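Only the coordinates and a few stated rules stand behind these numbers; no lab work does. As the structure is a prediction and not an experimental result, all values here were calculated from the model. Cβ atoms are built from the backbone, for glycine too; each structure is taken alone.
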Structure P
């Protein structure tokens, strides 16, 4: 079973589910020509999508256009449902950085035909994630910065205080539908600057000053 790792420990925590928030930055919604959401847009990836630093991102044969999307990742510490926003931090194990890799051509075709786009978001190796920095080691989570580089060139960078829905609101909202459990992870949305990667490229994602992951890309 896929696991997340907590920095400073040898513990590998099994991942039950990966919840993801779409269109959580205004400029990203605009670059995707999408409406600004009034409530979080939530989709799910299987735990088999998890990847750890250094491992290969593998582009499935069904796609010719895969995009990088860097995101702040929140790991859940304990079981919770219907969590009030003011209590949300009690349920946070820690923070990391992740990549919501997306088969953009597969997603676009599914959207055009009104079909689900689970394959575009949930394929194996589509959720690289760093070690989790314990929450108590981060004094001001809203001041965290994330960054994505391809072959050493910065493509995305932002402070997470630009999110439309902050972490506490996301946890409160998703916990009205999904029971959150220890080891679940939440990808909180990507800023503008998403773009393609090709076989042979190397992607680096950073939780600035805390964590970094690097992944080579290849075709299946």
Structure Q
């Protein structure tokens, strides 16, 4: 499990703690909120607002008040409730796409020592020459996992936008089902990343990288690392 633990120390300067910019911290915590909200809407529509289950519930409750409706009418009402939640899910998706664009633009304006791509290249270069190859290899693995997560977010955003604007993209209707399957599969990969990330942070906080969470809140203080 140690291979998934985030590293608080810098590969080149092991005695110095990392530091996160205000913009990067905003992006991180905004993503936590947006992704959590998005996953919550999926959970609600898969459980409490399941169309087929609620259709029977609506039909039975109306019959108790002497109001008779057909199963199709009840199903229509149930699906309308679900659609309201999917609309909220779409808004979360727009926010996620906007945050992704913000993160991509941020990469150009970050300080050189805080640019993700440069840090990934530096970690790989250090791995080839560093005396502490274990720490360097650890850093490369963690950075590679984050890179995969960024790519996953790009796929999620693009497929989500396709589904949100499917009426305007009617010419590509034939691939809608495939796009929807990819979007849904990516959701499970996001869940897997969240589990791995939380497990890694938990383990890191209990070992040599204690303070990662507080660093992502206050930016980290190099003088106290």
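Points worth noting:
- Structures P, Q, by mean count of other Cβ atoms within 10 Å over residues 30-37: label with the highest value: Q
- Distance in nm of label points 7 Å out along Cα→Cβ at positions 110 and 142 - highest-scoring structure of P, Q: P
- With mean projected area of the Cα convex hull in nm², for residues 78-165 alone derived as 8.4, matching label from P, Q: P
- Parent structure of the calculated result 26.0, given that mean count of other Cβ atoms within 10 Å over residues 70-77 is the read-out and P, Q the choices: P
- Structure (P, Q) behind the derived value 24, 20, 17 of semi-axes √(5λ) of the Cα gyration tensor in Å: P
- Structure (P, Q) behind the derived value -25000 of helix-only ellipticity at 222 nm (-39500 (n - 2.57) for each DSSP H run of 4 or more, over all residues; to 500): Q
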